[in-house]
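Colleague: The structures come next, written out as structure tokens.
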Structure 1
Amino acid sequence: MDYKQARAYIEEINGYGCVLGLANVKELLQRMKLPKKGLAVIHVAGTNGKGSVVSYLSTIYQEMGYKVCRYISPTICKYRERIQINNRYIEKADFAEGITILKELADQMVKEGLPHPTPFEVETALCLWYAKKTGCHLLILECGLGGAEDATNAIEGKIATVFASISWDHMGFLGESLEEIAKAKAGIMRKRVPVISVKQEPEAEKVLRQEAQKNQAEFILADAAKVQVKESNLEHQIFSYEGYKDLEISLVGRHQIDNAVLALRVVDKLQARFPVSKQALRQGFLSTRWVGRCTTIRREPRIIMDGAHNEDAAKKLARFIREQLAGKRLIYLMGVFKDKEYERIAAVTASYAEQIITFTIPDNDRALSGIELAYTIQKYNAKVTSADSLKEALEMALLLAGKEDVILAFGSLSFQGRLMELLEEMKKNK
């Protein structure tokens with residue numbers, strides 16, 4: 001297969017959807033017959049922030065000279081960005097080669113009466129194959145959904161399990177209480193492998209500590225309450241934490257300092273096996289970029305985009321608005337999925353906006369109608385209107401916004417790549 005055919009194959013097997021459980025992906029990995037040793041794995045779970053933590057860690061270790069593979073989902077701009085080595089997307093030729101191998105193995109499984117692997121299982125296997133083929137030192141994995149039954153949990157060789165903020169999301173899959181959700185995510189733990197976590201809600205932290213104890217694993221808390229913030233604005237943040245003075249990050253919002261502290265504690269814990277100099281740590285933090293997380297993509301008027309697809313993320317966004325956008329006239333662009341807590345997102349964020357424009361996320365069956373979203377938002381802010389498309393929503397916002405105003409686009413990561421494309425098209429057409 002060439003790259004185009006390999007991508008078509010992934011699209012073809014999309015009908016298999018999302019299936020929780022590890023039996024099938026373990027079978028696929030076993031059939032690949034990859035070397036058992038030579039790759040260390042850092043596994044990152046959580047509801048919000050895990051992608052940022054993966055990005056920090058990947059960049060820090062890359063700055064130190066390690067060859068680092070990262071695996072993330074969902075993607076924002078390009079499909080191939082979900083598998084990267086030292087910030088470079090998987091090569092098209094390697095993607096095609098790996099998918100050709102995996103298709104043959106998947107076809108064998110089906111012939112033997114086993115289920116066909118899902119796209120996420122195939123992509124997870126591809127990531128491991130690529131990391132081993134290219135001789136990576138580290139594989140930093142972002143959990144797709146939950147933990148215990150997520151396909152990434154089939155990959156062995158873990159040297160740390162890491163937990164970003166845990167909150168309510170995917171309740172239909174993970175449980176109806178914070179304890180149940182935390183227990184599902186704690187399933188990535190392994191015997192005597194250190195556990196590093198941000199400060200969690202008490203119910204979630206209790207579960208993580210209990211599960212770590214069952215696994216005879218050291219539990220390390222990255223407590224951001226000890227942080228001293230020196231500077232925080234829309235361009236960067238500078239903070240000190242314990243023995244580290246004036247660390248600078250380019251990601252904005254107080255929650256990104258929390259994520260940085262978590263990454264810092266991981267690096268500290270793994271120093272004996274993967275040493276990192278102070279210079280590499282500082283440069284890694286400063287160089288980290290993570291699109292779609294309070295990211296400015298235009299300056300006049302300023303357009304900021306953020307994921308904020310559940311209540312916890314919406315609360316973090318609201319704090320960002322209060323701390324960094326106070327006094328600014330805000331115009332929202334909002335598109336959400338119908339299986340998300342969109343009413344809670346609206347309740348937390350709507351009051352700060354001068355005008356809200358909703359739209360239906362394009363090309364996705366999970367999208368909530370922009371009209372229905374506008375109807376929900378009316379309970380919290382009457383200045384809301386629905387656009388026929390994302391393009392129309394953006395055009396309306398730009399007409400309404402003055403140079404000093406801020407357009408804030410959020411509700412999902414899934415439309416943000418298209419939003420950036422639209423802005424680029426507008427720039428070219430001027």
Structure 2
Amino acid sequence: MKVVVLGAGIIGVSTAWHLLERGHEVTVVDRQPGAALETSFANAAQISVSYCEPWANRDAPLKALKWMFRDDAPLLFRPQLPFGEGWQQWRWGLQFLGQCNDAAFERNVQQLVALGGYSHTALKELVGTTGIEYNRLERGIAHYYTDQKSFDTAGDAAALMRKYGVARRVVSTSELLAIEPAFNSFAHHIVGGTYTASDESGDARVFTQALAGRCADRGARFLYDHDIVRLEKSGNAINSIAIRDRKTWTTGQKDTQLKYLKADRVVAACGSYTAPLLRTVGVDLPIYPGKGYSATFQLLKPELAPFVSTIDDEVKCAISRLGNELRVAGTIEVGSYDLSLDTPLARARCKMLADRIEEVLPGVCDTRLEAQGGNPQFWTGLRPATPTNIPYIGKTKVDRLWVNAGHGTLGWTHGAGSGKAIAELISGEIPGMDVGFYGCDRPNARLRPQSA
């Protein structure tokens with residue numbers, strides 16, 4: 001079949017690879033000049049099968065209210081006017097509140113772990129096949145706590161993960177420091193932690209761009225620098241995709257300048273922009289952007305930097321080593337599609353990441369801000385979140401139109417498996433995991449509520 005994939009992030013490129021593996025003819029369209037230049041560009045770098053807890057839990061509503069007045073809050077809701085696109089945020093928020101209970105939390109964890117395990121296996125197979133190198137570290141993921149009350153609940157979370165087959169264990173401060181000695185100077189703040197040896201870390205951008213190159217070598221066509229103008233319907237089926245070349249198009253040109261792609265199947269994998277695109281053809285999915293931040297610092301003392309990717313529970317950020325750099329990423333801002341880094345709020349959140357790393361790993365990185373002579377690489381990207389944190393993978397009610405989006409902060413963790421699963425579904429195969437695929441009947445699958 002001829003398949004057009006819309007989006008060249010980790011989800012879209014993984015989808016393209018697995019479609020090629022099954023003999024399909026693939027075209028990938030992206031508005032950027034290359035792969036992985038938006039949401040997949042500078043994420044937390046973690047393959048975190050065991051740290052996949054949904055944002056929605058019984059404590060989330062109260063925490064979100066408390067954090068609304070803090071610029072550096074781990075999860076910040078910025079209410080929009082409930083009109084136009086703002087209504088989508090309000091609708092998303094109401095559905096999010098509906099998931100803030102223990103039963104929904106466990107149900108969502110179960111599916112996220114299932115997808116995560118399947119995806120991790122798919123990633124290992126893919127790396128074994130291609131030999132792609134991406135600053136991969138198979139050292140596990142640690143999680144440290146600085147608050148005793150929070151640490152007291154760590155055993156419950158670890159037990160839930162073990163229930164679904166993930167070996168996440170609670171460790172004492174001394175055990176955690178034996179696993180990763182780099183945090184010795186911060187040890188007097190740490191009250192304990194958890195650790196999962198099977199998790200890993202690596203650079204999602206480097207991996208995705210290398211995989212896109214492998215796809216091109218196998219015959220995939222990449223139309224970079226092309227806007228997706230609209231999906232063309234004929235009856236209840238996608239007839240074509242209207243695109244335009246950003247390098248040649250100028251304001252005022254008419255539709256005669258558009259190109260039209262035809263395909264047997266179209267896969268929408270545009271991250272946070274998937275939902276507005278699909279709504280234009282009557283497919284309404286609650287995928288809303290969460291603005292995430294990261295900072296990448298040059299190492300001044302590589303010998304003192306951690307090798308184990310780690311989660312800081314107090315500020316809800318992840319710390320991952322990428323060669324001679326350290327990536328720290330965290331905080332979610334649910335507000336709009338704004339990507340600016342020069343607002344007071346954005347500057348405050350970036351500064352928080354730099355300050356925290358200097359506190360936890362003093363002198364290890366060049367954390368100076370530009371005004372102080374430093375050169376940190378601050379970045380922000382939109383995390384395409386669903387109220388459950390479970391992505392939509394499957395076929396829509398519009399013929400020929402499929403979706404692979406809504407992965408939130410777990411796109412890197414779930415990317416390889418999501419791409420493989422949708423390629424299998426399109427090819428008439430049944431993926432080997434217990435997940436409810438959107439719009440696809442599957443025996444024995446535990447389907448998530450369609451309103452989620």
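Colleague: One of 1, 2 was used to calculate FRET efficiency 1/(1 + (r/R0)^6) of positions 117 and 421 (r between Cβ atoms, R0 = 35 Å, to 0.05), giving 0.70; which?
Modeller: Attributed to the structure labelled 1.
Colleague: As an exercise: relative contact order in percent (Cα under 8 Å, 6 or more apart), calculated from one structure in 1, 2, equals 15. Which structure is it?
Modeller: Computing relative contact order in percent (Cα under 8 Å, 6 or more apart) on every structure in 1, 2 gives 15 only for 1.
Colleague: Tell me which structure, out of 1, 2, gives 23.4 once mean count of other Cβ atoms within 10 Å over residues 325-332 is calculated.
Modeller: Checking each candidate, the match is 2.
Colleague: FRET efficiency 1/(1 + (r/R0)^6) of positions 237 and 413 (r between Cβ atoms, R0 = 35 Å, to 0.05) was computed and gave 0.95; which structure, 1, 2, did it come from?
Modeller: Answer by label: 1.
Colleague: Tell me which structure, out of 1, 2, gives 12.0 once mean count of other Cβ atoms within 10 Å over residues 77-84 is calculated.
Modeller: For mean count of other Cβ atoms within 10 Å over residues 77-84, the value 12.0 is produced by structure 2.
Colleague: Upon calculation of Rg and Dmax of the Cα atoms in Å, for residues 37-284 alone from the atomic coordinates, which of the structures 1, 2 produces 22.5, 68?
Modeller: 2
Colleague: Let me ask another. Kindly point out which one of 1, 2 the value -12500 was derived from, the read-out being helix-only ellipticity at 222 nm (-39500 (n - 2.57) for each DSSP H run of 4 or more, over all residues; to 500).
Modeller: Going label by label, the one that fits is 1.
Colleague: Can you say which of 1, 2 returns 4.0 when distance in nm of label points 7 Å out along Cα→Cβ at positions 5 and 189 is computed?
Modeller: Matching structure: 2.
Colleague: Among 1, 2, considering only distance in nm of label points 7 Å out along Cα→Cβ at positions 165 and 221, which has the greatest calculated value?
Modeller: Details: 1: 1.8; 2: 4.0.
Once distance in nm of label points 7 Å out along Cα→Cβ at positions 165 and 221 is tallied for 1, 2, the winner is 2.
Every number here is computed from the coordinates shown, using simple stated rules; none is lab data. Not measured: the values here are computed from a predicted model. Cβ atoms are built from the backbone, for glycine too; each structure is taken alone.
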